[in-house]
1. Where does the value 14.6 come from, among I, II, when mean count of other Cβ atoms within 10 Å over residues 19-26 is the thing being computed?
2. Which structure, out of I, II, was helix-only ellipticity at 222 nm (-39500 (n - 2.57) for each DSSP H run of 4 or more, over all residues; to 500) derived from, given a value of -15000?
3. Given a value of 1.7 for distance in nm of label points 7 Å out along Cα→Cβ at positions 243 and 267, calculated from one of I, II, which structure does it belong to?
4. On FRET efficiency 1/(1 + (r/R0)^6) of positions 147 and 203 (r between Cβ atoms, R0 = 30 Å, to 0.05), which of the structures labelled I, II is highest?
5. When you work out relative contact order in percent (Cα under 8 Å, 6 or more apart) for each of the structures I, II, which one comes out largest?
6. Of the structures labelled I, II, which one yields 1.16 when Cα Rg over 2.2 N^0.38 Å, for residues 99-218 alone is computed from its coordinates?
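Just so you know, all these numbers are worked out from the coordinates, no wet-lab data involved. As the structure is a prediction and not an experimental result, all values here were calculated from the model. Cβ atoms are built from the backbone, for glycine too; each structure is taken alone.
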Structure I
Amino acid sequence: MKYSYPGKVFVITGGGGGIGSYLAADFASKGAKVVLISRTESKLKSVLAGLEGDGHMYIAADLTDRKEIARILETIGIEYGHIDVLIPNAAITTTDRFDVRSIESIERELDINLVAPLIFIRSAIDLLKKSDDPRIITTGSLGGIFPLGETPMYTASKFGLRGAMLSMSLDLAGKGIKAGSVLPSATDTPMLHREAIEGGNTLQFMDPPQTSGDVLKSFHKMLDKPRFEIYPRFSESLLVKAAMLVPNLLPKLMPLFKSSGDKGHKKFLKELEARGIARKVGQTWEYIEP
């Protein structure tokens, strides 16, 4: 059966960003009431202004602050009384290598990508139980299956979130809450643009980045037919799962993957240049602020 959107309350963290804003626009166009959550109020206002229909709202907050999470959920409870679909989508990554980055940056990335989503989910359980058909769908990553050597904290956070969601899905299924994860590979969003320009993980570019529309289709499938995991590009999931069957061979496999990724990275940078998103200055690339 197709999921019925009209009147449903969707809560999306990272709602001011690429994937989050794209999801919000689609769900609102189908009649859902959307709650956008992010730190940057200006981005939230911009996304909210473009949503179809009414009954939407935004809440600017820091998801690493437990008191802020409580405030968010109290506000949602007063305004709507329940949550139908919770989408913990907010995440960050950095191009800083592990052996030189600060301890504080390690803690922050794990807090935003792993700890905050789990605390938010746990804190939202009471409002989810007040829905007739409660759902939780996290935005995971293929980085939660395959180790990305250049971004180990992002990998750690996504590995952890994937494991937690699989366990949670088993537990909550018997309690009336359907939980699962969408695990996209590199997606053409502002976060990926910055990572590509700043010299991030080139393994992400073995294939051209997918679009937010590709990720959206997976959310539709998850809502129409709930399951524990879904991949926008299923063939990629098979490749990384096969590679992880022999983890001790990764040192030999990585040069092959990296060679392909380096070529794709250079091609993507040229595409960003043509789109007016990046420019080359000497031997380095710069992000062009919109």
Structure II
Amino acid sequence: MIALVQLLIKYALFEPFGVDITLNWFGFMLLILSTVCIAAAGNIINDIYDVETDTINKPDKVIVGKSVSEKTAYTLFIICNVIGVLIGFYLSHLVGKSGFFSIFVILSAILYVYASYLKQTLLIGNIVISILVAMTIIIVGLFELIPVVNPLNQATQLTFFKILLDYSLFAFIINFIREIVKDIEDIDGDYKAGMNTLPIAIGRERASKVVFALTLLPLFGMVYYMLTYLYKHQWAIGYFLIFIVAPLLYVSIKSFNAKTKKEHHHISNMLKLVMLFGMLSLLLYVFILKG
């Protein structure tokens, strides 16, 4: 999904409008590879630290210690991080913004701290991982738009960067809600591992009500967005109503009364679909902005 959204940003949002960009196709593929490698390293270290909880929550999906040894997992974690950070170093100098290299180092470090410590803390881990998800969108703007800003194109570059910020905010909110839903789903294993997630702190039922309340934010946000920017494009409104608003409304209603692990797993998958269709809406901008 990371690779898909980054490709959509470049080829469905930037290129059709002739936006000034920095990277050629090879450089952009390197940016995708770097981001995906660092994300993969984060997933690996997360699996290493989650063996105890995963053994209880999802015994059939435990990889570390079964399909892959812990030593091999750590090796893969290091390899993915090194590849991601080194490519980041190369790209930062390629676009003439050497300071951007620190972004890759910070992302890599935060993913490790998240898996080893922050994930166990109340809401902090959920917020941090959601910020990192949002950064996979923002980083495209940083490397493609910022290095070529000049007085002539400043307004255009800023407009498109604001679109990326809107999408990153959407990704942050949806992922944050999904993280809480996953915590509710995994409450048994997390409790035995001594974690302090929201459902452990306030109870499964209250946490479900929090999810219900939080889903209203993107729901009302999408309605406002449609009424403000898409009122002239009925087909675009139709897309957002069918693929984003309707599923969010369904998730909101479902989360209010959800009690079982199976129900919360279903809600989590629905939120993943909302995220996907939200990103695919980037394909509509060539019609919306030119219409």
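1. Comparing all candidates, it corresponds to II.
2. Numbers: I: -15000; II: -24000.
Traced to structure I.
3. On the way: I: 1.7; II: 2.5.
Label of the source structure: I.
4. Details: I: 1.00; II: 0.05.
Largest calculated value belongs to I.
5. Details: I: 16; II: 22.
When relative contact order in percent (Cα under 8 Å, 6 or more apart) is calculated for I, II, structure II comes out on top.
6. Numbers: I: 1.16; II: 1.29.
This value belongs to structure I.
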